[in-house]
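See the structures that follow.
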Structure I
């Protein structure tokens, strides 16, 4: 994937804003809806969001540190490589999204969660927006970050943002579907 650095950051900024808006809307749901699950192994809305928070806890400090210590100034073009394309495509949302096995440390199943989970994620989305704005001044190819599954694998900063934000979108959409299913069940049971 080759695109302008400016366009990539703008697209990711818009996607993060859409994710943020959706998460803000979850605050309008009842505690019952936020904790409803289709079955014991599926995630509730709050579990979907807690999963994002766990990834944010890794990626936000990692990206922040790499931007702060970046040695190369921004350039007009961003070029993804095969690894960045692979990871971002594997976590991206699509209508016929395939299930993925979650690493145990990132699995919030059966966690004790409340509305603070949403507040944490909202705060993280604001941090990501801030980082996207800071990233306008650094080289998105030459600035590299570790990834959550291995400190040995490094991704280009542009790809790291894509992985993080596409992953966020994937689980925000999952949470929206859970809300729809939960509300349908509530209507059916009335």
Structure II
């Protein structure tokens, strides 16, 4: 039975890798950057910024993500509205920042990132938070439309969500020069 559990875990990780590979290169880059910022894996400004504008964006992301540890403690144990308010308000604000960066192409990319940023217990709340953040007026109308159309009815009306923790946390990979046969 232990061997089967290991195989299932490997299959789940492989499915997450495949899902990540299906995202645009811009989304992949942003997700890796966001995880570096959130978990302080590397100096994200040094690693990810290509210019002063991107450096400023990453510094702002650090400020928004400072709230993530406290946010994780606020995940509601029930669907009671009064329990959800402090969690939802903070998560909508952070999500609106990320969606405003223009690098997450839709709900799938967003969900992938936020399952890792906040944890699997946040899954039931992500469709509502995504819709709220994607509806914010700081986004251009066409961008709002594209984001909102990316969430399926099945996701929006799901009867339940997995509590399984993500296995794959993508990171920066240095380019390796390959010498062509001489």
message: Suppose relative contact order in percent (Cα under 8 Å, 6 or more apart) works out to 27; of I, II, which structure was it derived from?
response: II
query: Computing semi-axes √(5λ) of the Cα gyration tensor in Å gives 32, 16, 15 for which of I, II?
result: I
message: Among I, II, considering only volume of the Cα convex hull per residue in Å³, for residues 123-162 alone, which has the greatest calculated value?
response: I
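Every number in this text was worked out from the coordinates using simple rules, so none of it is lab data. Note that the structure is a prediction, hence the values are computed from the model and not measured.
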